[in-house]
Structure I
Amino acid sequence: MSTTVTRQIVRIDEDLCTGCGVCVSPCAEGAIVIIDGKAKVVREELCDGAGFCLGVCPTGALTVEEREAVPFDHEAVEEQAAVAPRTYIPQVCFNCGTDEDHAPLLPVRTAGTSTWVCTRCLPALIHG
């Protein structure tokens, strides 16, 4: 793809990235991988710019920026998923321990930490 558009896309600050890999699992499109000990967006067309990876980064290395990039490509995501099935460590709800294979999880900051909460525990977190 040679055409570019102005859109939101994830940016990873290599100086802040520790290579811990917790940002890989929330990237449903498979755009983020760990290469040489650092997280990288391997193909811009796989990054939808939604930023689900941001909330889990313990060092703040990930941001969403608006810049020129190739357009997001749903077909490329499907092709990537077919040839490189995702392997991941399921994230767990910090409150009840349910993992993402059994309930939808959302990124959350609590007590100064970036973590995950399941949709069952979220209302209690919001309303007390």
Structure II
Amino acid sequence: MVKYKAMEKQAADPKSCKEIQALIPGYLNGSLSLKEARRFTGHIKKCAGCRDEVEISYLLAEGLQRAEKGETIDLHADLEEMLGKTEDAIIHLTQFRTAVYMVELTAVFVLIACVLILYIYK
């Protein structure tokens, strides 16, 4: 698993921050697309303000659920783990998509070769 740490606080584009903050609920419930998740985690690494928003949202949602169950856990560590797993998933999905693309490309080349062989020996 990739160790997830936020970078130093940087001034971020307010428009970009609003877009990222709008993705927080989707991130927490696991409904972001690969592209959105990649953009989200990339921004969260650089923007301490948005990272704070994610932590607050996560702690509120998850903390309330776990408090109702009487569980005591380290929510901050759980969020760190969740963010790390998201980055790992992005890497694996990207590698999988690349592999699928390569298989499809190979199939196209084989098909073209077969057509050319049939045409030559016709």
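Structure data summary
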| quantity | calculated |
| --- | --- |
| Computed 2.2 for distance in nm of label points 7 Å out along Cα→Cβ at positions 66 and 114 - originating structure among I, II | I |
| Highest-scoring label, criterion being distance in nm of label points 7 Å out along Cα→Cβ at positions 58 and 106, among I, II | II |
| If relative contact order in percent (Cα under 8 Å, 6 or more apart) is computed and equals 33, the structure in I, II | II |
| Entry that produces -3500 once helix-only ellipticity at 222 nm (-39500 (n - 2.57) for each DSSP H run of 4 or more, over all residues; to 500) is calculated, selected from I, II | I |
| Which of I, II yields 2, 11, 19, 20, 20, 16, 8, 4, 1, 0, 0 [P(r) over Cα pairs in 5 Å bins from 0, in percent, calculated] | I |
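Each reported figure results from applying straightforward, stated rules to the coordinates on display, with no laboratory input. Keep in mind that this is a model prediction, so the values were computed, not measured. Cβ atoms are built from the backbone, for glycine too; each structure is taken alone.
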